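Throughout, read-outs are computed from the coordinates displayed, never taken from laboratory work. Quantities reported herein were computed from a predicted structural model and do not represent experimental measurements. Cβ atoms are built from the backbone, for glycine too; each structure is taken alone.
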Structure P
Amino acid sequence: MKKIIIAIDGYSSTGKSTVAKQLARALNYIYVDTGAMYRAVGLFALGEGLITGEQVFRDRIIDRLPQIELQFKFKSEAGVAEMYLNGENVENAIRKMEVSDVVSRIAEIPEVRSFLVRQQQAYGKDKGLVMDGRDIGTVVFPEAELKIFMTASAKTRAQRRYDELLEKGEDVSFAAVLRNVQNRDEMDVNRKDSPLRQAGDAIKIDNSLLSKEEQFDKILELAQKRIAKA
């Protein structure tokens, strides 16, 4: 049976990564979380003082890109691949609010996007891949056999994100999380380089009222149909 590339794009906190991981496990495909890659660059920039408050030192970030080594390492006990930045496991660190607050500004930098897109495309050379992000079906793999575009209301997405952060013990307010979601939407949609948009041949899924199980079943069925036609 032939393998395909599955691109899952959409707004922040729509559960793209969750369903992409489930799908990859069900199909025995490779999963790549591109958001984790941008978050890792953001974490690096924060740690090196390349972002302070509202100031983003774009030229200095670009100059330091060759010093950033990103790897996904598979953890058999967890059944997922985790992000390593320069040899250090940063899977938990990149999910914190301080990184969420800067990731869209990192993603606005064309040189950062080019740096990461080249790595992302290399993962797909043998197909059998599920990748989620903002521009997978439009820029990274415009030839992907199945493209999904996920959306939900800002309040629904903020509530999901807020609940996740509380479970991890973070001290955050719902208002701050909602503001972060809305700000990221604004930046993702309006950035000049590779803005968030639905590919013309993508299937839109609004999961505001779908359970995780309903969403997974729907996308798995779509994937199985496309694989059968490959």
Structure Q
Amino acid sequence: MYTEVRPGVFRFHPPDGGELYAVRTDAGLILIDTGLYEHRDRLVAGMQEAGLDPHEIRLGFVTHVHCDHVGGMGWWRQAFGFRVAAHRLAVDPIEKGDPVATGACMPYAGVHYRFVPCPVDERLDGGETIALGERSFHVIHAPGHSPGSIHLRLDDLLFVGDTIFGDGTIGWMDVHWGSHPEDYIETLERMRPLSGSLVLSGHGDPFVLKASLIDRAREIVSFYVPEGHGLGRPRAPSGYARS
């Protein structure tokens, strides 16, 4: 149910849905995402098994708005009383619990999950450094999968949500939640200087970022750039251009 990726950095991985990461500091815990609302009890039990007290959570980061990553963030915030930080382009769907933008209701894919609306306490633009205790996170705006996606850099660790996975594949592209292929390619290119980082993604085991993985992800995303086959249209507004 959990692994300790680095001393004090924990990965909780339910059998379906997104990962929850917890980072222990001398001033309390930081969460990166919370997984599905439906997994809340299992994840709380997993944290307790790992020796972590959810009441010590001080901050929860949102990597992106999707329900399999932050569908339960509103419940966690209410239950344990911590602040939530998200990119400003993610705030509206998170606070409203928008079933389309959060991917909670996708009848065309047979997906129906609960998304608990969540107030956002800290609105991010990218470029910030946010510290708790001895840990400092650098926030990187990473649009493409969704307009308000972010990456978080902690030493040699890189939390990327659904931008890229260990085999070089990517998160779903869907105009309903604002996927934008040109933004996605720009985000992937800006990841190249971070090659060698240990990536903690929203799904799957940690992996070392390599140029070959970025190349594969870029090739997949590039399929959606041409408009002639219709799969790149309608095109959502560019999140990168508005950041």
query = P, Q: which one has helix-only ellipticity at 222 nm (-39500 (n - 2.57) for each DSSP H run of 4 or more, over all residues; to 500), as calculated, at -6500?
reply = Q
note = With distance in nm of label points 7 Å out along Cα→Cβ at positions 110 and 182 computed for every candidate in P, Q, 3.1 is reproduced by structure P
note = If you rank structures P, Q by FRET efficiency 1/(1 + (r/R0)^6) of positions 30 and 54 (r between Cβ atoms, R0 = 25 Å, to 0.05), the highest one is Q
key: Among P, Q, structure where distance in nm of label points 7 Å out along Cα→Cβ at positions 70 and 174 as derived comes to 3.3   = P
ask   = In terms of relative contact order in percent (Cα under 8 Å, 6 or more apart), which of structures P, Q is highest?
value = P
key: Answer label among P, Q for the case where distance in nm of label points 7 Å out along Cα→Cβ at positions 46 and 86, calculated from the coordinates, equals 1.6   = P
